[in-house]
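The next part holds the structures, each set out as structure tokens.
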Structure 1
Amino acid sequence: MKTITSVSRDSLLNLAKEYKIYLEGNILKLLKAKPNDTEFEDYLKTCVDRDLTFRRKRLEVTKQVQRQVRELESISAERERLMSELQVALEEANQLKEAAEKEKDTALSDLELLQKKKQFELINQIIKMALWIILGVGLITSGLFMYSLYRGIDSPIIESTWSNLFGILLTNAFSIIGTIMGVRYANKEISSSEGG
């Protein structure tokens, strides 16, 4: 332990009284008051008490900062984990979306195919009915015409009706067949342009 000079002692006491500045740190372990110098002894005791208080506060602040750093590290790790899970969830959602779009495309393709099949079946039925009607009308008209020729009935109305009816039936038959062929050709063109 060291005793200090009276000038240094007075300066330290003066700093404490005027400016509230006290010594702190390891230097306090080295200083001691002269015998019977209670004022400086009280000063050193105050310095040691203040130093201990400040050290405790600094230690508490250091511990608090360390706790906050640990909390921030924990929060950061949790955030990274959540970000990773979110990324995985987004990738899964994208895969589900792509699968749903493929299923939608497949369903639309199946629906279009079914519609074309129904159209084709309807067209076939129309053709069959038109051919039966044409054949039936042609046979009936021809039968009437043959009957009138066989019976010797000279009827210009039957002759012109037979001639006109056959012309109309043939024209309509070719018109129906042409329309159906055009629809099929147009459907093939649309399918090839959509596919290509």
Structure 2
Amino acid sequence: MKKGLIYSIIDWIIEKIKYLNIVELFKFISIKINSKEPIASSRFGVDLFIIFKWSLISLFWFCNMKNEFVNVIVWYLIFTNVFTYFYYHTWTDDLAKPQFDHNRIKRRFLNLILSIGFNVFSFAYLFAQPFSKNFQWKNGLSTFQDSVFFSLANSFTTNYNSVKSITEIGHKITLMETVISFVFLTIIISNSIPQIKGE
């Protein structure tokens, strides 16, 4: 193993986990439909998935859906959101290809903003709907505005006085959001540091 034992095992695991991400199915179907332009089709599949997951969380929130099955879906989308950004911006072998034109760089930045926004939005849903009793709300009622602001503030480890965690579960969920936001920040910083390339 030229790359080392630990690296080889972790790389194998990450490459297999990638296929548990439903975005790969969207990309696969898009490429099957339009195989003549695989890159454009893949990007179209990613865009469809982004619209799908934002719409799904919005539907759950609008319909006040909160049960264990919905919670599993939301947590799955949160973790795959982080994994996707990590994989395609830090881990994939495609990073070695010199195809980073200006449009691709702008698209990557847009996807970053959408990924962070989705993370904030998904946790806001969790705060306001299935786990609302674990938080103290300003007027005793969880609102869209307060939950989004609380989620946003929590992402940046600041306080939003209108909402406070009052249970151990509430503390764990807010901590989880902070950790995930830190992962995003770490990836951003690591990608901002110039890489030395051997000749």
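Derivation of every value follows stated rules applied to the coordinates shown; laboratory data play no part. From a predicted model like this one, the values you see are computed outputs, not experimental measurements. Cβ atoms are built from the backbone, for glycine too; each structure is taken alone.
Details
- Origin of the value 3.6, where distance in nm of label points 7 Å out along Cα→Cβ at positions 68 and 116 was derived from one of 1, 2: 2
- FRET efficiency 1/(1 + (r/R0)^6) of positions 44 and 172 (r between Cβ atoms, R0 = 41 Å, to 0.05) - highest-scoring structure of 1, 2: 2
- Of the structures 1, 2, the one that 5.9 was derived from, the read-out being distance in nm of label points 7 Å out along Cα→Cβ at positions 12 and 140: 2
- Once Cα Rg over 2.2 N^0.38 Å, for residues 76-131 alone is evaluated on every structure in 1, 2, the highest one turns out to be 1.
- Answer label among 1, 2 for the case where Rg/Rh (Cα atoms, Kirkwood Rh), calculated from the coordinates, equals 1.94: 1
- Mean count of other Cβ atoms within 10 Å over residues 52-59 from the coordinates reads 11.0; which among 1, 2: 1
- Test item: FRET efficiency 1/(1 + (r/R0)^6) of positions 60 and 84 (r between Cβ atoms, R0 = 35 Å, to 0.05) calculated as 0.45, pick one of 1, 2: 1
- Test item: helix-only ellipticity at 222 nm (-39500 (n - 2.57) for each DSSP H run of 4 or more, over all residues; to 500) calculated as -32500, pick one of 1, 2: 1
- Sorting 1, 2 by FRET efficiency 1/(1 + (r/R0)^6) of positions 148 and 180 (r between Cβ atoms, R0 = 35 Å, to 0.05) from high to low puts 2 first, with the largest value.
- Computed 16 for relative contact order in percent (Cα under 8 Å, 6 or more apart) - originating structure among 1, 2: 2
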